[in-house]
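Undergrad: Please go over the structures that come below.
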Structure P
Amino acid sequence: MPTAPKTKTSRRSVSLDAARVSVLRRRQPAWKLFRGAGYRDSDLVFARPDGRWPDPDAVGHRFAYFVRKLSVKPIRLHDLRHTHASIALAVGVHPKVVQERLGHSSIQITLDRYSHLVPSMQDDAAARIGALINPSRASDDTTTATDHPD
């Protein structure tokens, strides 16, 4: 690894689905064959062509190159992290799991940064609690109630 991680949680394994792992591993056999004894098999799914840890700056520069080349809306590599967190919360991934995937030191950081992006979570919570309390009157409709000031 090029540099020491920023925090204890910075170096971690993150689960990926089989299709994403397959895409990331697709070029490794060719790299191993091409590099021969010079290939360092580190069992990484995202590595340099010689098998070593990727250089974060080089990955960022390469990403920026492809964004420019594809003429898509400018986005930073780091923005994909925020997109991942937002989508995960939107599809119901538990915030604790999102915290661990992002490497946040506490769940509070994750909730402070991302829970506002999914306002429908409040409606979903109301519907679930309502269905539990009175299953025969469960409804998809929810109404926001304002707390009475003390």
Structure Q
Amino acid sequence: MNTNAHPDKLSIIVYSGMFDKVHYALVMASAAAAVGRPVTLFFTMDACVVLEAEKDGSVAWAHMPVSQDAMSASELDADYGKRGIATFEELMEACVAMDVKFMVCEMGLRARGLEDEPLRDDIPLEEGGVVTFLNDASKDGAVIFV
């Protein structure tokens, strides 16, 4: 049994298609990685759009809805940057740099009609399913659903 006061790994199921919720999942992942905790982000359902490749010079997450604000995702992201809050791309880059594992759910891609869409090539992605994610999680870790 793990006698540490904290989980030995953080596994985050990123399900929401709301920009601000996914942004906060990235905040949690980068913070955990910054203190040396292994992290896996498992993108499924509406959150899969985050991993779509750019189209016409625009990142897919910039078109996501925002849950509590009248701003668009790109406006809110720019506002975060002005306030000294890490932007979406800064968080994605930080997670990649700190070896956060990015997994994308095969079922989530199919459910959202994204299975044939190109995914981002600047993020090391592992495609898998729920079983792959569960096998990756630690028995002494924490699983969070966003």
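Undergrad: Using FRET efficiency 1/(1 + (r/R0)^6) of positions 48 and 96 (r between Cβ atoms, R0 = 30 Å, to 0.05), single out the structure from P, Q with the greatest value.
TA: Details: P: 0.40; Q: 0.95.
Structure Q comes out on top.
Undergrad: For P(r) over Cα pairs in 5 Å bins from 0, in percent, for residues 16-87 alone, the calculated result is 3, 14, 17, 20, 23, 13, 7, 2, 0, so let me know which of P, Q that is.
TA: On the way: P: 3, 14, 17, 20, 23, 13, 7, 2, 0; Q: 3, 16, 23, 25, 20, 11, 2, 0.
Matching structure: P.
Undergrad: By the measure FRET efficiency 1/(1 + (r/R0)^6) of positions 40 and 112 (r between Cβ atoms, R0 = 25 Å, to 0.05), tell me the structure among P, Q with the highest figure.
TA: Details: P: 0.05; Q: 0.80.
Max of FRET efficiency 1/(1 + (r/R0)^6) of positions 40 and 112 (r between Cβ atoms, R0 = 25 Å, to 0.05): Q.
Undergrad: Oh, and also: Matching task: -10000 is the computed value of helix-only ellipticity at 222 nm (-39500 (n - 2.57) for each DSSP H run of 4 or more, over all residues; to 500). Pick the structure from P, Q. Before the final figure, lay out the partial values.
TA: Details: P: -14500; Q: -10000.
Of the options listed, only Q reproduces it.
Undergrad: If distance in nm of label points 7 Å out along Cα→Cβ at positions 32 and 104 is calculated from each of P, Q, which structure is the one that comes out at 3.8? Can you show the working numbers first?
TA: Details: P: 3.8; Q: 2.1.
Going through each structure in turn, the value belongs to P.
Undergrad: For distance in nm of label points 7 Å out along Cα→Cβ at positions 8 and 128, which structure out of P, Q has the highest calculated value? Please list the in-between numbers first.
TA: On the way: P: 2.9; Q: 1.7.
Greatest value across P, Q: structure P.
Undergrad: Something else about it: For the read-out log10 I(q)/I(0) by the Debye sum over Cα atoms at q = 0.10 Å⁻¹, a value of -0.33 was computed from one structure; give its label from P, Q. It would help to have the intermediate numbers written out before the result.
TA: Details: P: -0.56; Q: -0.33.
This figure was derived from Q.
Undergrad: Taking relative contact order in percent (Cα under 8 Å, 6 or more apart) as the criterion, which structure among P, Q has the greatest value? Can you show the working numbers first?
TA: Values: P: 14; Q: 37.
If we compare relative contact order in percent (Cα under 8 Å, 6 or more apart) over P, Q, the biggest value is for Q.
Undergrad: A further question follows. I have 2.0 for distance in nm of label points 7 Å out along Cα→Cβ at positions 80 and 136, calculated from one of the structures P, Q. Which structure is it? Could the numbers behind the result be given before it?
TA: On the way: P: 5.3; Q: 2.0.
Computing distance in nm of label points 7 Å out along Cα→Cβ at positions 80 and 136 on every structure in P, Q gives 2.0 only for Q.
Read the figures in this text as sums done on the coordinates, not as results from a lab. Treat the numbers as computed from the prediction; the structure is a model and nothing was measured. Cβ atoms are built from the backbone, for glycine too; each structure is taken alone.
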